[in-house]
1. Suppose distance in nm of label points 7 Å out along Cα→Cβ at positions 102 and 118 works out to 1.5; of 1, 2, which structure was it derived from?
2. Starting from the value 1.00: which structure in 1, 2 was FRET efficiency 1/(1 + (r/R0)^6) of positions 38 and 70 (r between Cβ atoms, R0 = 30 Å, to 0.05) calculated from?
3. Computing distance in nm of label points 7 Å out along Cα→Cβ at positions 110 and 134 for each of 1, 2, which one ends up highest?
4. Taking relative contact order in percent (Cα under 8 Å, 6 or more apart) for each of 1, 2, which is largest?
5. Among the shown structures 1, 2, from which was the value -15000 of helix-only ellipticity at 222 nm (-39500 (n - 2.57) for each DSSP H run of 4 or more, over all residues; to 500) calculated?
6. Here mean projected area of the Cα convex hull in nm² has been calculated and equals 12.5, so which of 1, 2 was it run on?
7. Looking at distance in nm of label points 7 Å out along Cα→Cβ at positions 6 and 54, point out which structure of 1, 2 has the largest value.
Structure 1
Amino acid sequence: MKSRSRFIDEEAARLAVSLARPAIEAALRDAAVSGQHVLHLVVLDPASPPGACRFEEALLYEQTLGRQDRTTWDADYATYARDKAALSWRHGMDSRRLQLLEPHRLGAEDHLVWGGVCLDGIVVAASGAMPQWDETFSFWVAGALRAIAYERALSQAT
């Protein structure tokens, strides 16, 4: 059985998304942020690093905000979000930073998409909005998840 994070689980990921959700949904109403008014989020288990498991085993939580009917999407945002998460997970850094600052690390199989973040080992990726907004929404969720883990760790220590 593979290792799971002590303080970040599916419930924590769901809570982190719900905390960021009102701001994300407000932003998604703006066509300049997301022409499709949709965002797919992917959260990975920070205790499941590359090499210890397959990417699919590291997937902790996924959720779509905004337009739910995938048949109306102009792209497969769920697949793009997973590709962004895989890129950040494998390289341990934000997908934008990797592509702009360390392109020599990219493999032939790596997708050239950004919107995935790696915040202190917490990988979250989003797709459906403009790349800078995908990245922002990912940071919001990752930051909330880090705070939730910190609170859980404090409550266990007392």
Structure 2
Amino acid sequence: MENVTYLTKSGLKNLEEELVHLTTVRRAEVADRLHQAQEDGDLIENAEYEAAKNEQSFVEGRIVEIRTMLSRAAVIKKGKNDGVAKLGSTVVVKEKKSEKESYVIVGAAEADPSQGLISNESPLGQALLGSKAGDKVVVTAPAGEVVFQVTKVK
């Protein structure tokens, strides 16, 4: 499938909740803000009106983006652990002189490296896909090649 949005169950739930919040709460807040700014006078030189219009544009754009992702969503199913890294796998890696790090390979829509969620489309995510414990993977970074030792796949 082309343009698939890979999501975990929790990622799907989070997007659905965000969509509900945007369409029920944020739209109303922005509409109130626009209405208030219109009542404040001349719209040509009204900074609050301009800011509210920009916020409305952002909210509507995010709604469209989420709806598109949800229409293309494929939920990552947890299969049996065969020791091979794939979407949904937790992979523990070690760089030469660093501590072990654990990453869950997820779709790009819910990637958050600070939370240990890396995209299957990122250089590290791509390198880890298909790897097993004991494998070495090489990632090309701006500073050069970085070698990771895969210590565990679950």
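What follows is calculated from the coordinates using simple rules that are stated; it is not laboratory data. Just so we're clear, the structure is a prediction, and the values are computed from it rather than from any experiment. Cβ atoms are built from the backbone, for glycine too; each structure is taken alone.
1. On the way: 1: 0.6; 2: 1.5.
Checking each candidate, the match is 2.
2. Numbers: 1: 1.00; 2: 0.35.
The read-out was computed on structure 1.
3. Details: 1: 1.5; 2: 3.2.
Top value of distance in nm of label points 7 Å out along Cα→Cβ at positions 110 and 134, among 1, 2, belongs to structure 2.
4. Details: 1: 29; 2: 23.
Once relative contact order in percent (Cα under 8 Å, 6 or more apart) is tallied for 1, 2, the winner is 1.
5. Values: 1: -15000; 2: -12000.
The read-out comes from structure 1.
6. Derived from the structure labelled 2.
7. Values: 1: 3.0; 2: 3.6.
Across 1, 2, distance in nm of label points 7 Å out along Cα→Cβ at positions 6 and 54 peaks for 2.
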